[in-house]
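> Quick heads-up: structures coming right below.
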Structure P
Amino acid sequence: MKPVMSCILNRRSVRTYIPQEVSVDDIMQLLTAASWAPSGNNLQPWKFSVVVNNKDLIKEVSSLTVFRNWVQNSSCLIAVFLDTKIANPKIESAHLKHIQSIGAAIQNILLAANELGLATCWIGEILKNEDQVRELLGVSDDLQLMAVISVGHSNKNSLKSKRRDISKNIISWL
């Protein structure tokens, strides 16, 4: 199997971490992967706030989600923001295009982390506390929180998952 397909098929959302730091070099690789995601007109509407190996701040950010019990055990949180100076939310079709680009950037982070042997989970539930997340991270109001990604080392060797048969997702084949 090709390496990209292997990463896609073996990537899992991990919610249990061991207390082991992640390297800044590895996080830089994840952010580099994110920056190469496709974006309309190559505007690259993403911004990142990284909390790495800072248990106190990770715990504070974790307190803003119902998943605090496992998020606080990660070694790194990457908050992903949409730069609204680039992606004007008043232009709905353009705004949607930029949000889709953010999704691609996040997926690149998840896949690159898998390749590096790191565990991740995409946390969307925390969005309801966007203002508090921005305040804790010192982020300006012109950045819209899209997700927080937990990063660390999994305490499980292999995680199982399944998907429905692809034929159930195809609505036409012309």
Structure Q
Amino acid sequence: MSIASVKEHFKKYNREQDILEFNQSSATVDQAANALNVIPAKIAKTLSFKDKEGNAFLVVTAGDSKIDNKKFKEQFGTKPKMLSAEEVVEQTGHIIGGVCPFGLANPLDIFLDVSMKRFETVYPACGSANSAIELTCAELLEYSGANAWVDVSKDWDESLQESAEDSACTN
């Protein structure tokens, strides 16, 4: 069960007790936002891709963003090609709807999209279709072991920006 691997991952940070589990699905951005009573943009969605050699990697973006094909190709040198549902489980150990950058079945490169930096905190899933955790962007970077911040998304609402002095994600 992948939520168990995520809880184990968070033990080293003494944060396993902060994982939220819901009686309803949080598998989609809208469902997660509803379960958490936050705007969809604050949901940190984890997307699974293949590079040109076929290696899996993850990109975590804000819930209101979409992948920009041109920016993605400039950043990663290939068109975005998502993993199949079977490949997602094989590579991450998590089912679609619970994919997150924590407690992974395999070591994967992880990239965080700048679309999340608008917010003081964001909510990634925790390995199941009914879980999440509230993290600052600095915590998300640390706990995920992400490689870097990237700018590969579009269509996110910049007007939803929290003030810089209130946001721990702008650092």
Structure R
Amino acid sequence: MMRVDYAWTEPQFVRQALYDYEVGPRRQRQRLLLGLTLVTVLGLILINMSYRGFSFSIWDLVLIAAVLCWYTLRGTLLTWSLGRAYRRSGIDGVKLAYEVDESGVKLKVNQAAEQSWPWSQMKRVVRTREGFLLYPGPMWLPLRHFPEDVNPDEFAALLQRKVVDYQDHSQHQLKLKDDF
């Protein structure tokens, strides 16, 4: 049995949410949506240009500049919005205690009743550079809060044996500033 105890902080929440966003189960839909958005904007510009004889107007340039600005700032905006959501949520300092063993995962939040998930209910596990995301959830098990006697590779082997959809994204690097 392994026990992981920690309290929610804004940096932990943002990291967990960004890992979920970037390597979690919804990443394919997000990439598809991004591609669809870019194709739609490009199509609108081309349709507009075809009516004018393929010349750029000031509004085409404004639209292109707005899309480029959004594309370059989307990571910063996402990080900002996740931090804002955390500050408004009231979960600052909530204590989480996970117990992971051969039967499944148990979670105790503050003084609430313990919740448990047998391995048959775990749909996916994603290993990241800084921890493990377990689904349904995501439930975040940060490596920095693992007991010293627990080897992350042995823990990963347990998860691989127990969960069919195990993904290793430990090479994935978040694009965060040092204060997160």
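> Matching task: 19.4 is the computed value of mean count of other Cβ atoms within 10 Å over residues 58-65. Pick the structure from P, Q, R. Please list the in-between numbers first.
Numbers: P: 19.4; Q: 23.4; R: 11.8.
The read-out comes from structure P.
> When mean count of other Cβ atoms within 10 Å over residues 98-105 is compared over structures P, Q, R, which one is greatest? Working shown, then result.
Working: P: 19.1; Q: 23.6; R: 16.1.
Looking at the calculated values, the largest one is Q.
> For Rg and Dmax of the Cα atoms in Å, the calculated result is 21.1, 70, so let me know which of P, Q, R that is.
Values: P: 16.6, 55; Q: 14.8, 42; R: 21.1, 70.
It must be structure R, since only it matches.
> Suppose you compute helix-only ellipticity at 222 nm (-39500 (n - 2.57) for each DSSP H run of 4 or more, over all residues; to 500) for every structure in P, Q, R: which one lands on -16000? Mind dumping the intermediate values first?
Details: P: -11000; Q: -6500; R: -16000.
That value comes from structure R.
Where a number appears in this text, it was derived from the coordinates with a stated rule and is not lab data. Everything numeric in this text was worked out from a predicted model, so none of it was measured. Cβ atoms are built from the backbone, for glycine too; each structure is taken alone.
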